[in-house]
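Next up: some structures, all given as structure tokens.
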Structure P
Amino acid sequence: MTNKSSSPLLAYLALAAVCIIWGTTYLGLRIGVTQFPPFLFSLLRFLIAGPLLLGFMLTLGKARLPDRATLVNQAIAGFFMVTLGITVVGWAEVYISSGLAAIICSCMPIWTMLINVLVTKDEQPNWIILTGLAAGITGIVMIFGEHLTELSDNNYTAGIVVTFLANLSWAIGSVWMKKKNTAGNPFLNAGLQMTFGMLFIIPLTLIFDEYSGITWTPSLIYALLYMALIGSVAAYACYAYAIKHLPMTLVSLYAYINPIVAVVLGWLILDEKLNLRMAIAIAITLVGIYVVNRGYQHQSVRKTMSTST
């Protein structure tokens with residue numbers, strides 16, 4: 001009884017951690033990919049994070065390596081999420097602004113919904129959920145509206161296209177992880193996904209990165225450690241746990257919260273602008289998230305009632 005009642009609460013807390021932590025990583029990622037070869041930065045990030053979480057779970061966590069089929073599933077998730085998702089977005093941010101990247105990456109809930117509706121046939125949305133998703137994306141566009149003109153800038157075309165594809169890859173990997181993560185320890189699976197994803201980055205850095213003139217600076221080292229330990233070990237593990245216990249479309253709404261956290265932190269720490277229009281946009285986004293959650297609660301109640309009858 002305790003386990004069933006505590007699981008949703010822990011899952012929501014894990015999702016809240018993802019929303020906040022990944023909202024703080026925009027700056028760290030920007031520092032990393034602009035001061036260091038972008039694929040190499042991600043390789044080092046997950047070289048630290050993946051084996052660290054994996055080693056912890058296999059020793060102090062007393063977990064065991066899963067069977068071969070499960071390892072293959074985690075490798076596939078790591079390829080789509082870590083290699084094609086996170087790492088490629090990092091490379092794209094060398095060429096496009098973080099604001100534009102935030103708009104594109106906020107499409108994550110839309111991708112997830114479309115995959116669930118058209119491919120997996122899971123988590124079919126009702127009109128309440130669709131309304132919430134629309135409100136959320138409207139709020140994000142209002143926050144970063146000044147970056148919309150960049151979508152038509154030919155200088156950004158490659159970065160824009162790659163970011164869209166990377167965001168789609170992350171959504172595919174997340175849905176895959178949701179379906180294949182029903183058994184096993186989610187934290188061990190997160191360590192496996194980051195480790196496999198790191199291995200797939202190796203050919204990318206060898207092909208695309210330029211190693212001449214590499215300089216280690218304090219800000220780069222701090223960014224790398226923060227992205228590895230907090231942005232990866234902590235947040236990725238929480239993401240894996242949330243996916244296991246909550247509807248995928250609901251979890252994907254972290255993509256609406258991350259830009260808001262980045263904006264608020266920029267206002268508090270860097271004295272960046274936060275005007276009335278942006279405040280209203282943030283409120284609209286949060287209302288959208290609330291509406292989506294209510295939509296899933298409504299579905300759950302109706303499912304329970306139909307089952308009981």
Structure Q
Amino acid sequence: MTEVASPTDAGPPPLGPRQWPLWLLLGAIVAMAWLPWAWQRGLGRMLGALLRRAMGDRRHVAARNLALCFPGLDAPAREALLRAHFAALGIGLFEFARAWWGPLGASRRRLRIEGLEHLETARARGRGVILVSGHFTTLEMCGRLLCEHVPLAGMYRPHAQGALEWAVKRGRLRYATAMFGREELRPAIRHLKQGGMLWFAPDQETRRGDSVYVPFFGRPASSLTSTHQLARLSGAAVLAFAHERRADGGYTLRLSPPFDAFPTDDATADTARVMAAIEAMVRASPAQYLWIHRRFKRQPEGGDPYA
């Protein structure tokens with residue numbers, strides 16, 4: 001992977017022959033980013049239907065997640081939610097391209113932001129601010145839209161492919177003030193101590209970083225304690241950032257008041273609060289959550305619920 005210069009610079013692009021096929025693919029994605037938004041939504045739904053048929057393993061994971069998290073839904077209702085999820089996933093792929101390289105005229109006109117005053121109040125007190133969200137298909141587009149109103153940095157997982165890593169980071173740095181890799185904790189903490197804002201999604205299961213088991217939809221889920229750690233080390237306020245794509249093609253962003261008395265001395269209790277906030281976001285827009293991720297792969301008693 002090509003090394004990058006800093007959290008605020010994507011560095012030089014990798015141009016070796018091994019990267020040429022990926023550059024051609026990225027060029028096609030950039031071109032698609034400029035299609036009219038109505039076309040992208042229609043094509044996204046078609047792409048989602050194709051992915052639902054082609055990605056058998058991920059379809060199984062998503063269906064299993066829905067069964068685990070919504071046991072009260074009958075089989076036809078869960079199947080309808082599964083179809084809606086893949087449609088949202090297909091649209092979300094176009095949104096990623098638009099957020100990085102495309103125009104936002106229609107999205108700006110249809111944007112609603114609720115609770116921006118909570119963010120401004122936290123900033124006025126001279127504290128850094130951590131925005132926590134989940135992995136939704138709207139993540140990239142709504143992050144860019146919020147960046148047009150406040151200076152926001154992000155944390156992300158670097159990509160192994162050099163050209164993709166450069167293109168994604170360069171695209172995000174068009175609107176984010178900085179992009180910190182998940183291993184760049186010290187500069188991220190320094191950014192928060194200086195009064196900066198940082199957005200990240202701590203809801204995916206991972207073997208890297210400190211994690212604890214806390215409830216998520218009533219089931220134990222291995223969850224990163226990073227929100228607790230970042231807040232404890234930086235003194236930053238923590239707010240929940242929910243976002244959704246509306247039926248009219250517009251977006252709604254919702255910012256909560258800061259978490260009260262956060263962090264505490266109990267990393268597990270703090271992490272449970274964060275996961276409860278993300279669960280509330282998912283229940284509000286269930287089709288748009290990234291159900292294809294194996295959220296419950298690790299269980300305290302062992303076993304794999306996706307087997």
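Just so you know, all these numbers are worked out from the coordinates, no wet-lab data involved. Model, not experiment: these values are computed from the prediction. Cβ atoms are built from the backbone, for glycine too; each structure is taken alone.
To which of P, Q does the computed value 1.1 (distance in nm of label points 7 Å out along Cα→Cβ at positions 40 and 104) belong? Of the structures listed, the value fits Q. From which structure (P, Q) was helix-only ellipticity at 222 nm (-39500 (n - 2.57) for each DSSP H run of 4 or more, over all residues; to 500) calculated, if the value obtained is -24500? Here the read-out was taken from P. As an exercise: mean count of other Cβ atoms within 10 Å over residues 72-79, calculated from one structure in P, Q, equals 21.6. Which structure is it? Structure of origin is P.
Looking across P, Q, the calculation of mean count of other Cβ atoms within 10 Å over residues 48-55 that yields 20.9 traces back to P.
With distance in nm of label points 7 Å out along Cα→Cβ at positions 24 and 128 coming out at 3.4, pick the structure among P, Q it was computed from. That value comes from structure P. Given a computed value of 49 for percent of Cα pairs over 20 Å apart, for residues 16-79 alone, which structure among P, Q does it belong to? Source structure for this number: P.
Structures P, Q were compared on relative contact order in percent (Cα under 8 Å, 6 or more apart), and the highest value belongs to P.
When mean projected area of the Cα convex hull in nm² is computed for each of P, Q, the one that comes out at 17.6 is P.
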